[in-house]
Each structure stands twice: as structure tokens, then as C-alpha cells.
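Pasting the structures in now, so scroll down.
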Structure 1
Amino acid sequence: MGRLATLRLAVAATLVVALMGGAMVASQRSAAAMATAANTFLAGLSAEQRARVSLPFEGDERLRWHFIPNETFPRKGLTIKEMNEAQRAQAHALLKTGLSQRGYLTVTGIIALEDILKATETGGRMARNKEEYYFSVFGTPSAQGAWGWRVEGHHVSLRFTVVKGLAVASSPAFFGTNPAEVRDGAQKGLRLLAAREDTARALVESLDARQRTAAIINAVAPTDIVTMNKNDIAPLEPVGIASPALTVKQRGMLMQVIEAYSSAMEADIAAEATKKIQQAGADRIAFAWAGETARGKKHYYRVQGPTFLIEFDNTQNDGNHVHSVWRDFNGDFGRDLLREHLKSVAH
């Protein structure tokens, strides 16, 4: 091997090590921020409140999740309503450690939509209370072992699993909006999940007739996301148009759909999700649409790769009620991280 080739290999190896080290430092930074915020939050609670928030890491509760109202899916933890102002600030500080600014504003906006539902629904059986969102902490927040935290209520279901203070998992991650578009009042025109809808519509509208035949899998959209709140999922039927059948510009548009989801997470978590997608093969991602393509009409789409699934459904309330979710086939609830952790402990 010539000196130039050897030098190139050395430079490449140095870059790889640097990138890996940078990712590790970033991951540690996110995990440490979460542990600090979680411990601050816990320390500010009364003994009775702390007992309600603190749940075992092992067991079924950490794996239990849904996006429907509390009346139809009772939850454990402590609600915003039961916190004083200082405790609420600490709870929100914890929430911010897992989300980008965009993601945090989206989540708090979704929660605020409960006020609109409360004002517009008559005779409804749901409380529609923006203070009835639950915070829970699983295990002991630290740089050792595994622990996690969750924020959940109507149309918001977020959880983060931290392993050995090094890695963070963030799925399932569910965002929903009702209304998807506020059509009256002071906030008329507000569309909190507009990016998730508009990027996908732009992609489907860019397709030619042949591409549309592959991408549009049904003229009628399903009534909800297919996977619902299943605890463990496998890849759905491989339908739709695969990335290699798209133009270079359309592949960029497909990545914009994915980015509309990943960008809700804190930058380090989003970067890790993107890295996993690229490593598994961006050319193995497929996009499928069902329903009409015109805005305001009932529709559904999915983006599926070897490691992940995105689902988006806007069919309820005559096409003005969104459910959207990011799932990781191997990593939901941190399963992949926990398997690696157990292997390291065993050795």
C-alpha cells in the first residue's frame, strides 16, 4: 500500500473515531440533562407526590401507552393539575430535555387544544382539561443502569429510556391534534401538525401517473393508524412506492417527511434516529398513501423502512383530526438498548 493510500486510510479512521466520539459525547449530554432535570423535578415534590410519580422500571406499566383521553384509558403518575407553579416549571424543564424547541411548542400547543374542545363540544363525556396530563418516572435517574420517564394524556404520548447514561430511546412517540386546523375563533388557521401533513401531500402530488399507481394503495383511508397502541409491532405489509422509484428531488421530499417527525426530538436524539435510518438503508424506505389527496379530505399515509414506521391518519371529524406516530421495530421502549445493556452485564 502506497504512502498516500495509507495516509488517506489514517485520515478516514481519525474522522470515524472523531464522529463516533462526538456522537457519544452528545448522547451522554442528553442523558445527563434528562437525569439532572428528572432528579430536580422529583426533589421538588412532596413525599406523596413523589410516590405517585416514581414507578418501577421493570414491569408492565412502563410499556403501557395510549393516546386517548384519561376517561377511557386511566393513567398513573402525577398530573399538571396536581402541581404547584414551581413543580410545573420543573416538569416542563424535564419535558424540554427530550424535545427540540419546535417539538416542545408543538406538544404544549396540542395540550392547549383541550381548551378549544372544551369550548366547542356540548354534552361531551370527556373532561377536556389541559392540566390532566401525567408525568411519570421509571426507576432511578442516574448514569448507571436503566431508567425512563413519560409524559402522556389525550393526543400526547412520549417516553424516553436512558441506558447507562449513554443512550436515549424515544419511541413510541405519538402526536395528535383535534382540531387539525382551528377553523373559528382567535386561533383560526392554526395547524400544529401542518409540516407532517404538508410534506407528505407535496410528495404525493409530485408523483407522475405511474408512481401514483404504486404509492396510492387505497382510494379510501383507514379510520385510524393501523398499529394503534400495540405494545410490540412488526413491519407492516411492504406496500407503496420504494425510494429507488423516486427521482432525486422526490427522495429529498421523502426525507423532509421523515424530518417533520424526527425534528420534534432533541437534536442528539433526532441525529441518532437519522443515523439508524441511513445505516439500515435509505433506499429501502417506502411511502404509501390512502384516501384523497386534496387538503381537507380524509387521508392516511405511512413511511416505512427496515427499522422504523411512521403513520399519519386524518379521517375523524370529517378529516380534521390527526393521529401520527413514530415507531421503532427493535427500539420501542428502548428494547434494543436494554438488550445490549444486558449482554454487557452478562459478560
Structure 2
Amino acid sequence: MNGRTYRIGIVGTGMIASFQAKAIQAMDGVELVAFHGRNDARGRELAAEFGCASYTGYDEFLAQVDIVSICTASGAHLEPAVAAARAGRHVICEKPLEVTTARVDEMIAACAKNGVMLAGIFPRRYNPATRLLKDAADRGRFGRIVFADAYVKWWRSQEYYDSGAWRGTWALDGGGAMMNQAIHTIDLLLHVMGDPKTVRAETRMMAHSGIEVEDAGMAMIEFESGAMGVIQASTACWSEQGHPAEIQICGTTGSVFITDDRFRVWDFRDKLPEDDQIRAEHGVHAAAGGAGAAVPAAIAFRWHQRNLEDAVAALRAGRKPLVDGAEGRRAIALIRAMYESNARGGEKVEVR
């Protein structure tokens, strides 16, 4: 253990950079010291807002920090991560770690070679309901799991995709509704279920124009455990408030439906004394839109804060973070297999 204060610098100056800065400033034992980005004016604006420095030179930026948090476009994560690792700086990277498994593997290898941490951002793993669901699965409360499904039926306007030239491109966005919006829920599904074995998928562009990637898709999954699953993801499902993301786990002795961070169903054949309290404290008691379902900026930063706190705690304790490189890779491998299946006309594809 160590009690040092870690200096964190953020690469990128977009919406998620500001979002992460708020999370970092709410933490103990760390200091936000710098932003790095190509847009000097925006960098200086963020630096003034958060009381730190701004650099356009990456080497100069790296000299000021212990941890680099990468908040650039998805397909521009590899290069700053590798440069940070070579400089001996620890790396925290927004989702997805990169847009292909090959690029993720390069990041993992660079961090391992240089003895630095690589941590990914999957904040939904850190809410209390997720921990309860994972614990129930690990304890075998579901019996044999039959179905494990994920649904993300969100809305993004045409203006959202038009707001940046990188949005909706394969090179920098890495995909559409599956890779960018549903990846959090897909990661949560894999966190509970373990590795997928095969997938069949179809993706389409239904409601937007001028983008290369899907705004709607569905997939059928076979997990290594033998369980089956369905994933539906879209940014073409309009709702004023937004539909919450949902995971449904159904087994021979139990079923749980988790709606964002609340349980819509918590039902087991073999009752435990804490079940009533779990439903009371973590159940869905009021209809509400999902976090970020209609407006990306509406997401609260508390889950991000927990994610970042785990990464820093891992450094202090000399352990792996909950979301290390290998964990961050799993959802990307599944989503890339979906895209491959779609390209092959819906053929069954192994997840690698």
C-alpha cells in the first residue's frame, strides 16, 4: 500500500473529458493536473474550468502526470496509450479500449512490457445492483442459466452523428449502436455470464444518414456455459425520456431483470432472508428514463468515479483493476464477431 497522491492527466477535450474531470475532482488521493488535446482553445478552456494546465505537446504533458486517462475518439486510443506506457505512465482508457481486438492487444502488450497498469472504463460494473447480481450468479442461485439477454433501445438524433466528423465512422467510432452505446450493457452481461462461444448477428442503418455504421442490430449468442442469449441495440428507438437498458438472466431456479441500476425482477425458488431487503432497496419503484438513453450528457458521474477509484486503489495495492486490459477486450471481441457475422450474411461466428 502507498499513500501518495497520483497526478492524473486527461487526453482529449470533448464531452467525456469534462465528465471524467468532474469524477476525478470528486476523488481523494488524486489530483487532476493537465489536459492534452489538439484543440488548444478548448484545452485552455477546460484547464481554466478545472484549475489545471493544458498542453498541446504530448511529451510535455506526460512529464507532468503519473496516470494518463484517454478520452479521445475510440479509434485514437492506441497511440497515446502506447506512448504513455513507454514513458512509464499508467493508463486508464475510456470504452471501448480500441476498435479492434488487434489494436487492444497492442495496448495490452505495451503496458505489460513497460510494467504499467492498463484499466478500462465500464462504470456499470460498480453500482450496487451489479454486485448483487454477480454474487447471485457466482453462488449458483439461478441453477442452470437458460437465457441471458441484453436490450439497449436508445435514441440519438441526426445532429448527434453530425456533431463530429469521426462519429459514425468505422475508423474512429469503431461501430455504431453495439460498439458505442450497448457496449456497457454487453460488458455487464459478460461480467455475469462469462465468455461467449459463438454469435449470429444482423445489423442495419434504419433512421440516420451519412454514417457508415449501424443504428440497429440484434444478435443470438451461445455462451461457453451452454446458455443462450439475445442482444438488441439501437440508437433509432425514439423516446422523450429514453428507454432504460436492461439485462435479463433466467435460469432453472431463478430470474433477475435489471433495469439500468434497479431490479425489475428479483425472483428465486430458494428464498433467502435478504431478498425482501434487496427488492426494497434496489427495486424499480418509479418509471424513469435510462441514464444516457436519449441525451448522452445526462449521465451522472458517480459510476465513473467508482471505476476510477478502483483503478487507483489497484495501483496502491499492487493488484489488477476490476476492468483490466483482458476484461476490457471481451466485449470488443464479441461485438467484432457480431460485425463479422453480419458481413457473412448472419453466419455463426466464433468469438475470439
Structure 3
Amino acid sequence: MDNFFYGVIEGFYGRQWSFADRHSYAGFLSRCGFDCYIYAPKGDNLFRSRWRDLLPPEHLQALLRLRAEYRSQGVRWGIGFSPLGLSEQFSQADRQLLIEKIQQLNELEPDILCVLFDDVRGDIQALADNQLSVISSIVEYSQASQHIVCPTYYSFDPVLEEIFGSMPKGYWSDLGKGLDSDIDIFWTGNQVISTSYSMGDIDQIGQYFCRKPVLWDNYPVNDGKKTSNFLNLKAYSGRPSALSDVLNGHLVNPMNQPWLSRLVLQTLGQLYQEVEAYDPLAAFEQSLVSLQDMHFANQLKADASVFQDKGLMSMSDKQRQELASIYSQFQHPAAKEIAEWLKGEYAFDPACLTG
């Protein structure tokens, strides 16, 4: 478990967190023993489709304040950067713009810089070579102490080839052999949203990558066309603590609902700290206690299986309205999120193609 770390990556589509939410997570993650937080919201186009544009002063200042908050809590702070379009063609002009953007990101002093090639077209023969060139240019100028790459094909799940085209032959091994050994690689498991992980499966992709992967765990995230109909509230299961022997790290992607996500996220720390003594049912019960409102906790315990297993589509309009009325009466931000979800205020973003 030497050097193994776990943290949160804010990497979802749809309704985004506020900066107040992000600030509040610094202390929460510190208390739960998390190592890091990665700012990678799909809704910030200055890190995705508009990556060529420099950050305006007010946005830069907002991120500097966010970095300071995490630093003050002893939590490493990182950035997710998606240079869209460069997997297909990496011109000299784009290289210069890329260098200028990385130099600006250096002003934010990220501990971790993630280079994300996920959710883009991949049926390009020179995919690995193009991405290796982009990564090389980024790392040359980046001052981050750790770099993590998300490949275009980040899972064994066939849905990726169905959506983004056939993976070029040898893509994983070419990427693994071409990257410096100190650069990490993300992996989501056998599926984009994996319900469980095994040591053998992780070891298999590690052989392709020529290193232990960093797990990008898409639970409890709920930003997809199907998953947005559910609230994932139950504690982590299907993730043996022994995974720390075959992973370099474990980053989890939360829900669009920041307060409800805390119920699940806090149990990841328990999983790795309690090891064999970890009990998902007990962890869930403990997470409800953390709400510090037993009336609300008891109501949520009674409805949790409806929210997580049956979802919005199984409810009648009358049931949704009645539940929304009940949760609107509680003075807790997590209850407000439930009421808004029941009212349809967490709309699915069609940009999310895999959930």
C-alpha cells in the first residue's frame, strides 16, 4: 500500500457544483482521510472545448482561492485538462497555444495535473502517437508534481467502441510503453460504471499499461441518461481493500448532488482504513448519522432503496410530489437536493454519452 492514495475527481456532466460546494469539500475530505481533490468539471469549457482560451482574471482568482482552501486543509489539489481535438491532429500552432495554457495553469500551482482524452473520437490510426506527443509537450512545461492520463479507451466496456469508434490495434500497450514510468494512467474497470473490481482484472490492464493504474471509480456519479434517474446513497461494496496492492490510486467521481455524495464518499475512507472489518451496511448506517438530523436520516433510510434501486421513472407523479413535499420540510442541504431531484431540477446533459 506504499504511496497508494485515494481522492475525489469532480468529473461529471450536467448540473455543476458551486464554488461554495467545492470549498466546503476541503474540510470534509481532510476529515475523511482523502489525499486529493481534482477539479475537472465537464461544465468548465475553458478546460475542454475552449482550452485554447486563457482563463480570465476572475476565474483564475476563483481557482486560486479554491487551491488555497485545499492546501490549508492538507489536501492535495489538482486540475483535469482536456485538450479536445489534439488526438486527431496536433499542429505546431496548437502546440504553442497548449504551452501558453499550461504556463497559465502553472500559476495555479496544481499538485496534480490530469490530461484527459476521454469521451472523444478514437478510431484514429495514430491515436497513441498523437496523444503521446501532446502529453510530452504538457509534461515538458507543467510544474505539477504528478501527472495522470485518461486514455480514450479507459475500460474493457464495448460501449466505448460503439460510441467512439474501433480502438486502434495496440493502443493500450503503445500508450503504456510510450509514457514515462512516473506518469499514471486512469482506468474505470471492466465497465464504464463498474459495480465491482477484482485484483486479476486490474492486474491485466496493468500489464498493458506497464504500471499500476489509477482507478477512476464512477460510483456514485449519476450524470448519464439512465443514471440521472437514481440517487446512489449506499456505501462502497465490491471494492476489496486489497485493491491498494494493484493500484497506484483510487479516485471517485461524485454525483451532481454534492451533499448527498458525502454519504457515499466518506465510506471509501472506512473501506481502506478498516480493511477486513469494513461492513457496507454498517458504513451506510454511520453515514446517515453524519447528517446530524435523525428525523431526516430515518426518512432517508426508509426511502433509500426507492431512490437508488427503483428511481424516478418508477414513481408516479403523485409519489414524486408527495416525497418532494416531505423532503422540502427538512432544513438540510442534502434534503433540498432530494426535493430538487424529485422535481426534475437535475436534468440530464446529452453531452454525456456513456451513462
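Coordinate-derived values only; no laboratory data. Since we're looking at a predicted model, the values are computed, not measured. Cβ atoms are built from the backbone, for glycine too; each structure is taken alone.
For distance in nm of label points 7 Å out along Cα→Cβ at positions 98 and 146, which of the structures 1, 2, 3 scores highest? List each step's numbers first, then the result.
Numbers: 1: 1.6; 2: 4.2; 3: 2.3.
Greatest value across 1, 2, 3: structure 2.
To which of 1, 2, 3 does the computed value 0.60 (FRET efficiency 1/(1 + (r/R0)^6) of positions 202 and 322 (r between Cβ atoms, R0 = 35 Å, to 0.05)) belong? Before the final figure, lay out the partial values.
Details: 1: 1.00; 2: 0.60; 3: 0.20.
Label of the source structure: 2.
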